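Derivation of every value follows stated rules applied to the coordinates shown; laboratory data play no part. Bear in mind that the values here come from a model prediction, so they are computed numbers and not experimental data. Cβ atoms are built from the backbone, for glycine too; each structure is taken alone.
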Structure 1
Amino acid sequence: MNLVVDIGNTFVKLAVFEGDRLVKVLVKENLNNKLFIQIYAQYAIKKAIFSSVRDSVADENLLKKYNFHQLSPKTPLPLAINYETPATLGLDRIAATVGAYHTYGNENVLTIDLGTCITFDFVNSKNEYLGGAIAPGFEMRFKALAQFTGKLPLINFERRKINTIGKTTEECILSGVYWGMKHEIEGTISRYLSQYESLKVVVTGGDLNLFDLEPKNRIFADEFLVLKGLNEILKYNEEE
């Protein structure tokens, strides 16, 4: 079995895999030795990998103790990276892309991660990562409007019906952010479809369920895409 750890800005996700099968997922605020003792006692872990978006990993010594492989820009990957600055390519973007392509291999795949930022990442049917785009995420847009204007309030979003025509300042902000982001995502998908008729779109991230996106026959949702990608990278390096 493989153990995968994804260290995000806020939470840490841990997953146990048996081959390609996802056995267990845990979400924690941090890592500790007791947690690993429990996991290793319950599962026959043979290999482990971690990825972090943080500048420093407070748990690095703990991860070394358990012989984790650390994902880095130098890690061999099961796809070709045709990106001019691979050292600056986010590790979460790499992992999500690998996860999506492993699921929908031999096709053009656009991965959309709806998190702190919206990221678009494209792999063609030749297994080549070509790049993508980065845009502000949902909460970031509310914060920017409040921070960079004198009078607009910070909106705490709660899922509700959002009218196209806002009748209060709060409703106007909600309409602008929500519908603007939805149409931005669908417009980006349309641009890719205009260049690649055969295209699979895989959506992941914390804001995965905010939007009902079209066209539905091309779009697939997977909240565990980064974890699956990390597992695939670990398996690939075991075979190397």
Structure 2
Amino acid sequence: MSYNKYFKLRNIQNDFYHNYKVPQYILKLIDEIKPKKILDYGCGTGQLLKELKKLNHDVVGMDSSDEAITIAKEGGLEVIKIYNLDVDKIDHKNKYDLIIVSHVLEHQKKEDLYQFINNLKYMLNDKKYLLCMVPNAQAITGAYWRYEDFTHEQLFTTGSLYYVLLDNGFDEIKFLDIYATSNIRFPLNFIRFLSIKLYGGIKNIILKLTGNSYHKSSQNIFTYEIKCIAKKK
């Protein structure tokens, strides 16, 4: 089978994820909450599934791309076909202890987002967890990631992501790896931490000088990605 479309539209090669490693913050989270069954929703070609399976975790993927699913299944992974990333059309009775949605929420239209999150919640066991990763509207790159991917419908800040999760039956909402240092070692992790702290400090000064502000109750994160864990009530 040809995978040309899947990779061509993204302007990447089919070995793009060959050296993929699970981010340390995900491994740490899994070690803390000890989920029995994990769902990677919107799993793509299965790079995360593959690595978690190597670590003997019980993992399942879901995706809408036939090409991506074929690649994942060729790697021995269990992936369920979904249509237009629409959970309520899935005939799937299993419940999960952790659902990972990595760069999926931003592809949903705002008017569909609540139903989408509620459908994910339906597939979670009670008091279990949803891990979200989304592009950050407050990042140093600004709105770049809103328009770089043509299929993106929106971006999030910590405040807007907190809002929609809390309003859809989740609590204990925490933001993870806010300086994006979990996968790099000293001294690079320290340099990145200082650089982001310096950027945030300078930006706050400029905001005050120009009479602008951020919402005080929202956590400032300036990396390109927001990572958030939330617990089903």
Structure 3
Amino acid sequence: MIGDKGSAAATLKLVRLLQLASPTLPIGAYSYSQGIESMVAEGAIHDGASAQRWIGEVLECIFAPGEAAVLWHMLLVAQKNDWQGLREWNNWFLASRETAELRAETEQMGGSLAGLARDLGILDVQLLAVSRDLGRTSLPAAYALVAIGFGLPADATLTAYAWAWLENQVMAAIKSIPVGQVAGQRLLLALGERIPAMVARAQMTDAVDVATFAPGLAIACARHETQYSRLFRS
């Protein structure tokens, strides 16, 4: 019976993790392309191969040592109830957003996820207080709070976050290029293989080495701000 209870608890955590990473999570992730639409308009991304190249480079060179590493450190400090540390990382991440669109994106999605967590009763009294105290909440900070509320392991949470990011990028490519659903699944198969190494790199990135310097991505997002016709908000 003890083994059965342990198995049930582990299965429930997996269910909660899938819910957190689901594209049906109502936080507006489908509204953003993070520069993909701009690159499609310029012709730099024009088929599945070029989309795979762009998304893969962003995943490994920008997302891993930046946003993913930030989430990892947020999860570590949150597990220790170091709420001042979480606040500092939240403020750092918000300040690191290179364009108005990227800043608005993480604030909107983070605020929506934090609000959803409060509405669903996922956060206990302490986590509710922390959530309100953060004020403008980045998506990684909100993700960390929900993970703590669900009692999820940090490594699995980071993997789920990376998968959700990847899935959204592929969906943006499918809509923008456009390419078909089968091509999209090929992208997920190929790029999904890179997630374990990306997660490991994020976990090994020391706090002083976290970096989000990405001029090419910043330029793509800045150009998107004034793009004449567009589907996405970033």
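Things worth noting here:
- Answer label among 1, 2, 3 for the case where distance in nm of label points 7 Å out along Cα→Cβ at positions 119 and 151, calculated from the coordinates, equals 3.9: 1
- Given 25, 15, 12 for semi-axes √(5λ) of the Cα gyration tensor in Å, for residues 47-126 alone, calculated: source structure among 1, 2, 3: 1
- When volume of the Cα convex hull per residue in Å³ is computed for each of 1, 2, 3, the one that comes out at 150 is 1.
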